[in-house]
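Below you'll find the structures, each written out as structure tokens.
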Structure I
């Protein structure tokens, strides 16, 4: 019985879900841009309200844990509160960017985010997350790639995200580097 359900679910994921996703994309593309912006803004506002409510609830919970000596719970709740606040700030930025129509050639927050997420391994060759720094004479690998997609050179004591790296390597301005990383 369970194997049959799992098989049906796997079949559903393989055959039906891609078709559903494509149909939703086509349906959404048929709506005017203004309507899509309004719908996205409404969705983000609702999500933001939920996160604010949960964050305030956690703040009350945190006060309760502060009175006790349960350090692990205080740390866990504190991390949850900080994560909620960061998420609300990101949602606010997206809502603001949706209110202001893009001008041709303008750099958006989304473009900057995508540029920072561009894999460093596509920009420069690393072996076991280490490389020879291109910005000074280097015989041994002194530049290290970190999991959060930034590099740091321990010889010249400088660090770069993908945008700053492309700016320094290719002599580009910030907007030019962001556009190149799209």
Structure II
């Protein structure tokens, strides 16, 4: 996403606890901050996100900030300007995209994951993506709750992981919960 892209506008949002974060489109300039964020995650959090505590964080950060017609993402910064969340999707075909996100450990349960997913789904829907898919470790109850409770996702256990599918239009349901 270029800075002239309308989806690149920064947006200040309030979390459940009253704290605020700024959301905006991810860009190549975010790579160092995203790398620091990913490296600062607890090993168990990294395992839940990447299915391994030993994932290559520099490669993950580099891939996460690439933007094209088929992939785009968002970053969230706290009031001090520290990166505290990231969400991205990669188009799989004309109407489906894989989605992934991570939220700073100290912000779990405050609604940031739901907000990131909701904003990403809104953008994806405007780009013709009708469904998000994801694979989630069964023990990652927090992420499964975001998908199920906030977005009404269908979850099916397959090959040792929970396969998640949700319509991108479900962002409206999620936004209504925060208004």
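A short reminder: the numbers here are calculations on the coordinates, not readings from a lab. This one's a predicted model, so the numbers in the text were calculated from it and none came from an experiment. Cβ atoms are built from the backbone, for glycine too; each structure is taken alone.
One of I, II was used to compute distance in nm of label points 7 Å out along Cα→Cβ at positions 110 and 150, and the result was 2.5. Which label is that? This value belongs to structure I.
Identify the structure, out of I, II, from whose coordinates Cα extents along the principal axes in Å, for residues 70-165 alone was calculated to give 53, 48, 20. Comparing all candidates, it corresponds to I.
For the read-out mean count of other Cβ atoms within 10 Å over residues 30-37, a value of 18.1 was computed from one structure; give its label from I, II. It traces back to II. Given that helix-only ellipticity at 222 nm (-39500 (n - 2.57) for each DSSP H run of 4 or more, over all residues; to 500), derived from a single structure, equals -20000, which label among I, II identifies that structure? Checking each candidate, the match is I.
Calculated for structures I, II, distance in nm of label points 7 Å out along Cα→Cβ at positions 54 and 158 is largest in I. As an exercise: mean projected area of the Cα convex hull in nm², calculated from one structure in I, II, equals 9.4. Which structure is it? Matching structure: II.
When Rg/Rh (Cα atoms, Kirkwood Rh), for residues 22-93 alone is computed across structures I, II, the figure 1.24 traces back to I.
When distance in nm of label points 7 Å out along Cα→Cβ at positions 14 and 142 is computed for each of I, II, which one produces 5.3? Going label by label, the one that fits is I.
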